[in-house]
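**Student:** These are the structures, in structure tokens.
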Structure P
């Protein structure tokens, strides 16, 4: 997979992508990530990329031309037009299901917005979808773009050393993750649950499933409802949910 990030601050995105698991995957040629400064595509001496909004109002709006030319340059490098995602507070909220879908694509470009946003004509012309990472606003699109990049990269074969590293994580199959423990066995008079010390793999597996269902019912009952609507849960998981809902009635809250 190739991911191209269109940004005013390529040094910020490059620094993150060259570190840790993502950096190792790039060096191992599991994926390609490139950052492009769309300021380099301006046609004015001042290299200005924004202007005042038509109709008045506060703030500035990013011009269409430099972003469009940057995207077309990336398209030429890829010999295809990448699926272009604009990180925007107006977009659909990012979910793990969408991350898994995006991870199947070969070429993705991510546009980082700034100021009051981007000229709508550019969005209408080349943007394939708008994505938000949550119901809040940050200064620029670089952090949301890195969140999306990281989430997608983890789904690509070979980026993580073991599928188990992501298949049992929170949100991968809707449910939140179970609690994790490590040495020492007792810390601050708190003991590791006995089942985890038993060596009985089936009991441990069931305990972890129960804790995942319990945590999801407590923190995100909406995920339980969505999982059932989509038919994601297997018979065992549905049985655990029914039992816990019956005991706590959390799902209906």
Structure Q
């Protein structure tokens, strides 16, 4: 069965990180490693370090001090240290069911032509607890309008990053969406695995939250995405809005 490197970027969210680490520790897949990338901010807490030390599989800490370098750089730093057949991404504010990594690994084993596999997600508004299901078969025409694959729901073969390149640091948000469009446009195969195994939490501290201070940056990034792939203008959405539009 495919071995999985779990790539978990984090910055200054110690409570969320502990919950994410709980998801990591609960995984039933037998071939795992964890790569945690700290993108500046405060050092890891003693509690987080102790949690990581108790894991039953190898863990690597990649630490950057100073200002945030952004999610693309963080993910790329993690990819440099990943040793598995594939990488499963877990944002520090999201959660997994215990069989998430196993489901993705089985999907990769069952379809050698798949470059990226992804499960369905439950999108939750942290403040109210309301939730929506997010999941549909891959459709490139829909995907360029609504990026419906959260990073925390997907795994990509390490060979895909050799074929299609890594995340583009020019994209300070939506770097995952840009990469997936790039993969699809270059002939890569993206495959859905039905069943909710990821929980995506929408909250004011999230990097994709549509707060006034983040909206201008998000619009500029989406304009760059539209220009690169000759798309019509793209309106900013969180996965909550995306789930409602599918």
Structure R
């Protein structure tokens, strides 16, 4: 028995462990860099990334999906899992998302957020405030800028921030999207003040994004180390590079 146990431990040491991570879609560009940085010090650890909306991932976790960690686009979903005793750790903020106003066509953004009121802008893609954290932040920003009621007839709603980006690129003249979306390869050609502007953070509450260690990771030391890495200063620098702010 001792010999079998020794062989098992040796196998784990040689071939490494795997960590199965559920990741909100808006994190799709940053998570690859996070994974790469972690594996520099953990070369034998395999990190499996599973991308979807936070709501879908939460439903999967409730139904027994084999995830070790969950990086959500907001705090509500991991807190829900915590209340249902499906987590090991407290819910921690790993980053805060930022909103930008985007246009494929170059524009004069001198009017800031009010650019969407221009007659040439017929349709504006926004996240559904009932289902998308970025949609809720968009509505809050527009209300605080006192232009929500003036512009709402132009809105087409995406159920997630990724769907909102699709509508922005294909069906609308402008859209409110996650700043992190600008780091996709196909988006790098678009320029600040010509194709997009930051939305004043004074206009909306921070879009806090939460990470939690799930019960399945109870005996997975590598999952616990990856969780700690996500909250590290090194990871914060990476999040900052991809359009997030960190605490």
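**Student:** Given a computed value of 0.94 for Cα Rg over 2.2 N^0.38 Å, which structure among P, Q, R does it belong to?
**Tutor:** It traces back to Q.
**Student:** For mean count of other Cβ atoms within 10 Å over residues 66-73, which of P, Q, R scores largest?
**Tutor:** Result for mean count of other Cβ atoms within 10 Å over residues 66-73 over P, Q, R: largest is R.
**Student:** A value of 18 was computed for relative contact order in percent (Cα under 8 Å, 6 or more apart); which of P, Q, R is the source structure?
**Tutor:** The read-out comes from structure P.
Values in this text are rule-based calculations from the coordinates and carry no lab data. Being a predicted model, the structure only gives us computed values, none of them experimental. Cβ atoms are built from the backbone, for glycine too; each structure is taken alone.
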